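Given below, in the form of structure tokens, are the structures.
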Structure P
Amino acid sequence: MAQSFHPSPIAVLVVEDEPLLLLDALDLVEDAGFKAYGASHADEAIRLLEGNSDIRVLFTDVDMPGAMDGLRLAHAVRDRWPPVSIIVTSGHMRPREEDLPQGGLFLPKPYPPSGVVAALTRIAGCIVPGATRNPSPA
């Protein structure tokens with residue numbers, strides 16, 4: 001009997017300070033077949049990235065409390081973990097393309113679930129299944 005290879009699902013880190021929106025986004029990501037991690041602010045997101053080398057996509061809101069907003073977080077992730085793909089979302093502002101990290105996507109809120117799934121699926125097509133990134137030193 002032949003064994004089939006099932007790569008691990010791609011892990012997505014969702015960063016959203018509104019608890020209900022975070023839970024909805026985590027459900028959306030998992031229902032689309034991805035592994036989901038959740039954080040309510042940038043500091044928590046950085047800790048999760050440091051501790052989970054399987055995270056391949058950052059999906060972050062712009063407006064968040066704490067040391068940095070979602071755009072600053074996105075740039076920090078691009079600098080420290082270049083292989084991580086980035087999706088930025090906001091219902092209060094629309095960043096200019098030059099405000100996003102290189103290769104980053106923007107989805108305005110309220111985003112349609114199908115738009116998030118399409119973006120994740122497109123990104124997943126560019127990621128080698130089962131591969132993990134090597135966390136860079138702090």
Structure Q
Amino acid sequence: MRQAIISLASGTLFGAGLAISGMMDPKRVRGFLDILGDWDPTLAFVMGGAVAVMAATWLVQNRMAKPAFADSFNLPGTRMIDHKLITGASLFGIGWGLAGLCPGPAFGALIVEPMSAGIFVVSMVMGMGIHRATKL
């Protein structure tokens with residue numbers, strides 16, 4: 001039960017951040033990517049804020065024996081850059097640039113713009129299913 005409450009609180013905080021920053025609006029993301037046109041720097045500030053918070057978090061984590069709500073840290077290992085990483089990052093970036101959405105904001109946008117976000121979410125889920133079925 002405690003894990004569910006922590007997950008709900010974390011997801012709510014993340015969703016509120018997306019909504020307040022305007023990142024559920026695909027026009028903002030496409031405006032950030034349009035560096036030769038009507039450039040919108042909002043996403044740069046959102047990313048900068050996220051990097052600052054994460055940097056501070058790593059400093060605190062290095063001094064902790066264990067997490068506040070778990071028995072041990074479960075941190076991913078470092079892996080080399082391979083074709084799967086490059087392919088996945090490329091597909092993510094292309095989809096993000098074309099649609100102006102990535103998975104987190106897309107689920108939030110289902111409330112604001114259900115039709116356009118719904119098309120993206122259905123396509124995303126289908127892509128995940130194809131990946132899992134083909135094990136690419």
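On percent of Cα pairs over 23 Å apart, which of the structures labelled P, Q is highest?
Top value of percent of Cα pairs over 23 Å apart, among P, Q, belongs to structure Q.
With helix-only ellipticity at 222 nm (-39500 (n - 2.57) for each DSSP H run of 4 or more, over all residues; to 500) coming out at -10000, pick the structure among P, Q it was computed from. Derived from P, not from the others. When Kirkwood radius over Cα pairs in Å, for residues 23-94 alone is calculated for each of the structures P, Q, the largest result comes from Q.
Here, each number is a calculation from the coordinates, and none is a lab measurement. This is a predicted model, so every value here is computed, not measured.
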